[in-house]
Structure 1
Amino acid sequence: MTEARHPDGSAGDVDYGRIGGTYSRFRRPDPVIAAQIHAALGDARTVLNVGAGAGSYEPPDRDVTAVEPSASMRAQRPAHLSVAIDAVAENLPFEDGRFDASMATVTVHQWSDLEKGLAEMRRVTLGPVVLLVCDPARMMEYWLSDYIPEVREIEASRFPAIDRITAALGGAVRVEPVPVPLHCADGFNEAYYGRPEALLDAEARLACSSWSLVPRASVERFARALADDLASGRWDEKFGHLRTQPFFDGPLRLVIGTPASG
């Protein structure tokens, strides 16, 4: 991946100036997932959020500095959050050890250089570096892959392997599963594991960037097939148990790195 940026400043393979307009509506922080992220930050008072987007999961009781290259995403940050700095992970404009902790939620797959970005986060962070990521090895273990495998294959190809992330972080690293609650407020693909009708909404799909990377014909085929199976009851025959399953253990993972001496 090159370091070229899209017209609105977006880094990576997706132009959030084109698709990011619905993120603040569909990608709201889920309180269950937020609690796990905030616990991983420990007692840090100053927190850096890299690839901050519209501000999901920023802890309200900490001093948060946000970095976000996309002007579209920066504009969607609510007024009670700090104004995000236009910068990228690979070149953070801060001195060494500036923050007690740092976080990056579902963004490392957009970085041009994973190792450089994580080295920068480690450089400016005294304590834990907390990453919300997806494990590409678990990506196909979801009903969506039965309907549009192209989306899941693209997602699997974009996210770096967990082993690569842990190696790049160095120091002491632990990986935690992040169970997704049934009524998850954050509209990533797995959030709808028990609410398939939601993915018939084109705007909901657009709030998951991988949908913008597959051919329109594939998306149209998906929408027809899912609508037909919901109407006939075929989806519920195979996956109906998910409608009442409290949590889904999919590919979402929390990676927490602390310095070797920490």
Structure 2
Amino acid sequence: MNLKILKATFKRNFIMQLRAYPKDFFIGNTLTGIYTVLSAFFMYQLLFKGNLDDTFKAYSGTGDYMSYVIVGTALYLFVVRTCLNVSRSLITELREGTLDSLMIAPFNRIQYFCGNMLQQTITTSFEIIVMIVISLFFGADFSHINLLSFIIGFVFSLFAYFSLSLVLAAVMLYFRDTYISQNTLFALMFLVCGVTFPIEYLPVPLQYLGKLLPVTASFDIIRNSTISGIGILEQVNSFSYLIILSMIYCVLGFILLKRVEKIALEKVFG
């Protein structure tokens, strides 16, 4: 199987990452997650005095609030970093004046986006690992982790984030905007996808909105696997829902991109 485009994209992005984004960028992203965990820790200990009501345990399936927040924060950062960098790859090509050259080259979209996703996954994983290790000192407990369920859930979660990034890429390229579109989506995800609290606390319309994003199902699966140790068979409905929803986003993303690319090129040469 010829993976030249994937390898070339992966290598190019790594070179750019090392030269244009030094260790300060790595530290900044890591600290963002740590600050979120710290704020949750102080709220839990100082404001709520370490107490949780029964509704939280019923909604989340666990009474371990700090582990719940730490896992949610880590996954949210993973979503933001992967979606952000994969989705804005084409608009970056447009801004740099290389989009037209890319389109007339032997351009395999799947390999191109997968190369971006692979590079960003590796880079972000190091940031998340550092954050998780530091967060262990604030009460995270992963002693009950179901490793097989976590690994498979994580793989499908990456597919979900990749699929969502394709739709976001089409929106960005069409409007030629990254700031408003990406930050609107990330703020929405932070609210309705259960990053720091179960979505059952939200009004019903927002709960349905959260369930329409594959990120919510991904969070539930990873939390169940790492905190509660729930296996694959017990989560088969969640896995099926995540896979189906991610496939819908993936197909929709590629369809939208094919159309938006033509519009973007017409604007360039128009």
Structure 3
Amino acid sequence: MGFRFKSLPSILYATFIYGFLYVPILVLIIFSFNKSRLNAVWTGFTFEWYGKLMQNSDVLAAAKNSLTVAAVSTIVATMVGTVAAVGMYRYHFRGKTALDGMLYLPIVIPEIVMGISLLAFFALANIPLGIMTLVIAHITFCIPFVVVIVRARLEGFDRSLEEAARDLGANEWQTFTKVTLPIIGPGILAGALLSFTLSIDDVIISFFVAGPSSTTLPLKIFSMVKFGVSPEINALSTLMLLITLTIAVFAQLRLNK
């Protein structure tokens, strides 16, 4: 009884926290199947809003832009961030501390400041706003997150494994691909997933660097919300949640394997 009594506050606390986080999401999913356009009263079950969403060409175009930008920026940011993390971990050079501090700037500065600065840079460089500027901007703020995550993985890395591989005749490339890369692989995958999530979810920075014909899905949702939250937005949010969960589950299964 004593153990149960002591654990009861922890259970209640955990229930409150998880309920606070996930009940609103559950309500959103439920009302995406509501017949009524009003998110106040349940009037019946329907797939109508998902059908209308699939017929909305503007939303589909925005989703295509978001997926394209997220995929390209994730691949580039993961590659650059991984190389930077390994280089910063292995080598010591003059100015390393200052460079290390600069890597954290895109993480700590407000997004609106970064969005304005990128817009000013593109204007000075005479680069027209569009998919290209979106990709560059998303790569810029994704790289530091990859570096931080991969470096955290490298902190527990045993350098003697690389030395053993070289003693057995492996060259630098073989050592990196056969020893180093598999060990830091979970960190790289986590950095890539975080980059993809940040990119496909970004609103503020994308608002400043997106052109008229390169609207992303979050920007489209933001514009739709101005006229009220319709079941189409609930359906769209539910699909985005499903895609995110699918990626997360696949990544977890891959890590467990």
To test your reading of the models, identify which of 1, 2, 3 gives 1.3 for distance in nm of label points 7 Å out along Cα→Cβ at positions 157 and 181 when calculated. 3
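Out of 1, 2, 3, which structure matches 22.0, 67 when Rg and Dmax of the Cα atoms in Å, for residues 37-116 alone is calculated?
Working: 1: 11.9, 33; 2: 21.1, 61; 3: 22.0, 67.
The read-out was computed on structure 3.
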When 1, 2, 3 are compared on relative contact order in percent (Cα under 8 Å, 6 or more apart), the highest value belongs to 3
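Work out the source of 0.96 here, i.e. which of 1, 2, 3 gives that when Rg/Rh (Cα atoms, Kirkwood Rh) is computed. Walk me through the numbers before you get to the answer.
Values: 1: 0.96; 2: 0.99; 3: 1.06.
Comparing all candidates, it corresponds to 1.
Readers should treat all values here as calculations from the given coordinates under stated rules, not as data from a laboratory. Source: prediction; values computed, not measured. Cβ atoms are built from the backbone, for glycine too; each structure is taken alone.
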